[in-house]
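**Student:** Following this line, the structures themselves.
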Structure P
């Protein structure tokens, strides 16, 4: 599941005039290998940072979108509107929220 996800880092860099990422994997480059995995991608209709066109670019790399759902959410930007709509979106699309199981085990590394 992604929320305003950067699914094509090259397209985002071009869009914003940024230097391409050199040591980062681009999800669009491995999209074909993800075709059989259930995916849910949520995008804000008013998002100017990761606009809907980034998902469209990613989806163009898929030979099949059978396991992929995409939802464009009205009145949402990259930073505003998700909190108000999130619970309703999860319910509407049948996605249970993830709840981390509490644990007493702590793994801290102090350097």
Structure Q
């Protein structure tokens, strides 16, 4: 068993993993486990594309400004080659906003570790 980082020109080898997008090599690294040259495991290192710091001045709240900014952010990340964006909600109010903008709550929690 060999465990190593794939070189960017090797990312096409990840096509053997069905129904999973191949990450963008410009903003990720992929660790693979190989058995006799075949990929048998994969772990992706990436800085997840995420939206944060949502702020609207009080006299501009109550309209669609957050949605308009989010739509522009979505266009921008697509131009960057990013296929999915995360948006963290710190309270139920933000969760309701995200739900109205067609975000889906993911079935996992976020964990952190200093390295």
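Here, each number is a calculation from the coordinates, and none is a lab measurement. Worth saying up front: this structure is predicted, and the values here are computed from it rather than measured. Cβ atoms are built from the backbone, for glycine too; each structure is taken alone.
**Student:** Consider the structures P, Q: one of them gives 18.2, 63 for Rg and Dmax of the Cα atoms in Å as calculated from the coordinates. Say which.
**Tutor:** Answer for the origin of the read-out: Q.
**Student:** Out of P, Q, which has the highest value for distance in nm of label points 7 Å out along Cα→Cβ at positions 3 and 91?
**Tutor:** The structure with the largest value is Q.
**Student:** A follow-up question, please. Say we calculate FRET efficiency 1/(1 + (r/R0)^6) of positions 59 and 75 (r between Cβ atoms, R0 = 25 Å, to 0.05) for every structure; which of P, Q gives the highest result?
**Tutor:** P
**Student:** Quick check for you: by relative contact order in percent (Cα under 8 Å, 6 or more apart), which of P, Q is greatest?
**Tutor:** Of structures P, Q, the maximum of relative contact order in percent (Cα under 8 Å, 6 or more apart) occurs in P.
**Student:** Which one of P, Q has Cα extents along the principal axes in Å, for residues 35-82 alone, as calculated from the coordinates, equal to 63, 18, 12?
**Tutor:** Only structure Q yields this read-out.
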